[in-house]
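Pasting the structures in now, so scroll down.
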Structure 1
Amino acid sequence: MTTVNHLSFALKLFTALGCGLVAGVFFAFSTFVMSALARLQPREGIVAMQSINITAINPLFMVALFGTALACTLTAIASLLKWHRPDAVYLLVGSLLYLVGTILVTIAFNVPLNDALAIAKPDSAEGANLWARYLTNWTLWNHVRTIAAFGAAALLTIALCKQRVQ
């Protein structure tokens, strides 16, 4: 196996693992974190989620989320350059699924909801109303991100299997 093949395999592996890691984080929020926060009084739920949103912006999570996006971008470009390969369609669709279904959804839907919650007054009636809408809308879009990242991980894993079989 040449150095180029090793680098190609490493990129695909990193991309698949990154998608799976991000899917796992989002899965945790969709399956129990948001449900636990919904059980709290609005004030406590708002304060807790505001704290989560601040601590989520850290180097490790940002590298996982956006480093995977960079890897998906490189993987998509590589798949187009080697379109004749049997794994190319899986690489392209998996990468695009992550970029659109995870990154674009995060930027277009989850971040604006987080920004609105960041300035909410936890003790106000407006804050409580916002919290009720936030729980529903943020969780819905988080489900989308979870499914997209998981689907991307699955497609990229299939591509790895197809590469190894050749």
Structure 2
Amino acid sequence: MTVAVQTGTWQLDPAASTVGLRHKTMWGLVTVKGAFTAVAGGGEVHADGSATGTVTLEAASVDTKHAKRDTHLRSADFLDADNHPEITFAVRGAERLDGDGVRVTGQLTVRGISRPVTFTARLTDAGAAALTLDAEFTVDRDQFGMGWNQLGMMRGLTTVSARLRFARTEG
């Protein structure tokens, strides 16, 4: 069953939203997990059912529960948070698929480098006042200038997972 999403402006609820990451390190033996603790965003659902908007993460808010690693992830070897404080995903289009699927296309910008990204999200909850999207996709960090790989320990793709809760705003 496809649930209709109300047209209008939607604001991200940061308290009810999470953006996490997973990456295998130590030659694939260890999976590092983390999350961005500062997330913001919003968008608009148009009359034809399509949507546009932006999700912004504070690069310095990355948290893997390991202070030394987090400091390294914020450095110029990875996110370069001092020079590029925000990671953004600009949604250029979101189209409903059958059931709860939503095809999302947009531009991911990390370290000032933008790349197109397309993935399928799931609309897990939708009502007149709020909606929740769950998404998971992979990113090749080399495409964003994050090639640091001491002793070949960090091969492969980084998985990004997000649960984004939006509230409909008046206006």
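Coordinate-derived values only; no laboratory data. Quick caveat, the model's predicted, so the values are computed rather than measured. Cβ atoms are built from the backbone, for glycine too; each structure is taken alone.
In terms of distance in nm of label points 7 Å out along Cα→Cβ at positions 51 and 131, which of structures 1, 2 is highest? Going through 1, 2 one by one, distance in nm of label points 7 Å out along Cα→Cβ at positions 51 and 131 peaks for structure 1. Match the computed value -24500 of helix-only ellipticity at 222 nm (-39500 (n - 2.57) for each DSSP H run of 4 or more, over all residues; to 500) to one of the structures 1, 2, and report its label. Corresponding structure: 1.
Suppose you compute Rg/Rh (Cα atoms, Kirkwood Rh) for every structure in 1, 2: which one lands on 0.99? Walk me through the numbers before you get to the answer.
Numbers: 1: 1.09; 2: 0.99.
That value comes from structure 2.
Computing distance in nm of label points 7 Å out along Cα→Cβ at positions 19 and 67 gives 1.8 for which of 1, 2? Considering all the candidates, the number was obtained from 1.
With mean count of other Cβ atoms within 10 Å over residues 43-50 coming out at 13.9, pick the structure among 1, 2 it was computed from. Don't skip to the end; give the middle numbers.
Working: 1: 18.2; 2: 13.9.
The read-out comes from structure 2.
Of structures 1, 2, which gives 1.29 when Rg/Rh (Cα atoms, Kirkwood Rh), for residues 35-98 alone is computed from the coordinates? Structure of origin is 1.
Supply the structure label, taken from 1, 2, corresponding to relative contact order in percent (Cα under 8 Å, 6 or more apart) with the calculated value 27.
Values: 1: 40; 2: 27.
Clearly, the read-out refers to 2.
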